[in-house]
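Asker: Next up: some structures, all given as structure tokens.
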Structure P
Amino acid sequence: MAVVITGRMDLLKELIDKARLLASPAFLKDTLTALAETARTEIVLGFAAGRDPYGAKWAPLKAQKGRRAGGQPLRDTGRLQNSFNVQATETGIEVRSGVEYAGYHQYGTKRMPARRMVPSKAGLSIGPYWRKSFVRVLEAQVQKAMRR
């Protein structure tokens, strides 16, 4: 028994070539670079909104008087927000802060509540804000590759 398939095989070849592009190191590098930029944007947006990647507002400051009273958490000088470096690696993205106290704010201490700036809840996703932005980037990258 023989099966004969006819049609526009040039279009099939074009589709196969585009699918190969999606598996290429260049596509992966471009996509991870775009995701790193998006992660950096999400960090800035989180600081501006005073919320973590999961949508929870940061705990308010305890100060009742003085220069910090009524202020927004983690926004005193901008040093912490500006300390984040987000880079693409070979297999993902890496988020680092250059200030020594970032971990205290991210995870909290006995005397200070956690105010997460990047996703870090064990067993949970990256959060709805980051997920939505990452999906947009991935869709755009695939669409761009399919137009080539």
Structure Q
Amino acid sequence: MRLKSFVLVEKDNKYLVIQEANEKWKGKWYLPGGGVKDDETSEAGGIRETLEETGFIVELVSVFFVKYHSGFFNRKISVYYFGKITGGIIKTLPDDDSLAVKWIAYEELDKMPLRKNLKELITIYRSHFQFLPVQDFKLPDN
């Protein structure tokens, strides 16, 4: 089973997004994150991916969404965290991890080419007030 972790960061009513560099989603905007390595926890993968794609160091605060997908050839779990920036500076040069990084307001989402469920994820985040703290979230063993 594949494990993916993504991190939503909100600051001044704007959300940190990256423009995807990988071929499948190239040019689309989404939350920083991606595949968790075999020797990583879900949390460590989300923190690493966010640093690689945005230049920011984050602390994960809570889990706001978990998605399980069972396809014909693969199964995956995607964990969506809310995080806060604790260091780093915004990445300004494109590379293999992301083409661009920026802060966007919710109202701007409809004007951008988005990866398929970005607006729905931010809507879920905005519509709830309490989330599961990271330390209370445990993935089942495979």
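Every read-out reported here was derived from the displayed coordinates using simple, explicitly stated rules and does not represent laboratory data. Small disclaimer: the values here were computed from a predicted structure and weren't measured.
Asker: Rg and Dmax of the Cα atoms in Å, for residues 30-109 alone computed as 14.3, 48: which structure among P, Q?
Answerer: It traces back to P.
Asker: Another one. If Rg and Dmax of the Cα atoms in Å is computed to be 14.3, 42, which of P, Q is the source?
Answerer: Q
Asker: Consider the structures P, Q: one of them gives -15000 for helix-only ellipticity at 222 nm (-39500 (n - 2.57) for each DSSP H run of 4 or more, over all residues; to 500) as calculated from the coordinates. Say which.
Answerer: Of the structures listed, the value fits P.
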